[in-house]
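Following are the structures in question.
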Structure I
Amino acid sequence: MQNFPIDCAWAMLCKQSIINQETGNISLIEVLEEITVPHRTDEKAPFIFFDFDLVVYWRKQTSSVEKDEYIFKLKIVSPSQELLLEGERTIDFAEESRVFTVIEFAGFPVPEPGVYEFHIQLPNDDGTQWEDVELVQLQVYYDELELAGN
């Protein structure tokens with residue numbers, strides 16, 4: 001594994017996050033490890049509307065005198081290893097050596113029950129490949145009552 005100038009200390013899914021503007025600390029409300037969603041059979045079946053945050057805590061290495069901005073990638077992968085969502089975000093260390101990145105979701109594709117993986121990645125030295133620095137898992141169940149009613 002490569003040594004990066006920044007460190008992903010942890011990442012978590014939660015219903016809501018609140019950053020204290022005075023202290024810079026963060027409160028995570030209802031940390032998510034599993035959810036139950038309605039089983040839909042219409043054309044919108046793969047997508048659920050569900051508000052949640054992915055919070056990533058980054059630290060800049062003390063020996064790092066490099067740049068203040070870094071890019072990371074988030075990939076969401078289904079239980080059957082299908083890539084569902086992918087995107088890049090900037091981490092700005094201009095004012096602090098530690099940064100919370102909060103990605104707010106209004107929902108995401110759920111084509112099947114099982115364990116969904118949120119891959120947090122940084123680019124290698126030459127920027128040609130991305131390497132996982134953190135993996136967050138979310139167990140998704142279909143509502144059995146909804147299934148029985150269909």
Structure II
Amino acid sequence: MKFIYIAPLLLLVPAVAGAQTYYYEGTLTFRVLTGKDCGETKVGDTRTLQLVVTSSGKQISGYTLVQGGLPGRYSGEQVDRLVLEYPDPQQATGHAIALNGIGAAALTGEVREKSLQPNEPGCNFSRAEIAAQQMADGAKAEELQSQFINNFQGY
């Protein structure tokens with residue numbers, strides 16, 4: 001009889017205990033730019049990048065901040081195609097991020113923003129490479145995640 005009550009509790013423990021949060025800093029290197037407003041921004045240019053990543057079982061979620069860019073939020077179950085969105089309704093959807101090495105000292109990946117036509121306003125990095133190093137995990141990363149959430153929601 002006790003087994004019936006213990007079994008459901010045991011099923012819940014791995015989901016809670018398995019959630020891990022990591023904070024990374026690095027660079028985003030532009031490989032393909034689209035839109036008419038790229039101006040001084042060129043292919044090969046880099047920008048400072050900050051990411052916070054939470055992994056819980058198959059679910060991956062997190063936030064990004066690129067120097068001079070909008071805060072981003074991403075989520076999904078496939079590390080090679082996470083949905084990336086921005087708080088600005090004009091640029092909110094149609095983007096993806098891929099991450100390799102979540103939890104490792106080094107994180108690599110790629111951002112693919114929605115491609116713009118050559119005469120379309122804006123400047124999107126239709127392909128940009130991520131290279132980042134883990135700077136924190138656990139409680140410190142969770143504290144930083146709160147700042148990212150506030151930044152995204154307050155935009």
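No lab work stands behind these numbers, since they all come straight from the coordinates. All of these numbers come straight from a predicted model, not from anything done at the bench. Cβ atoms are built from the backbone, for glycine too; each structure is taken alone.
A value of 17.6, 54 for Rg and Dmax of the Cα atoms in Å, for residues 25-80 alone, calculated from one of I, II, originates in structure I.
Where is distance in nm of label points 7 Å out along Cα→Cβ at positions 49 and 73 largest, in which of I, II? Mind showing how you got there, number by number?
Details: I: 3.2; II: 2.1.
The maximum falls on structure I.
Structures I, II were shown, and helix-only ellipticity at 222 nm (-39500 (n - 2.57) for each DSSP H run of 4 or more, over all residues; to 500) at -1000 was computed from I.
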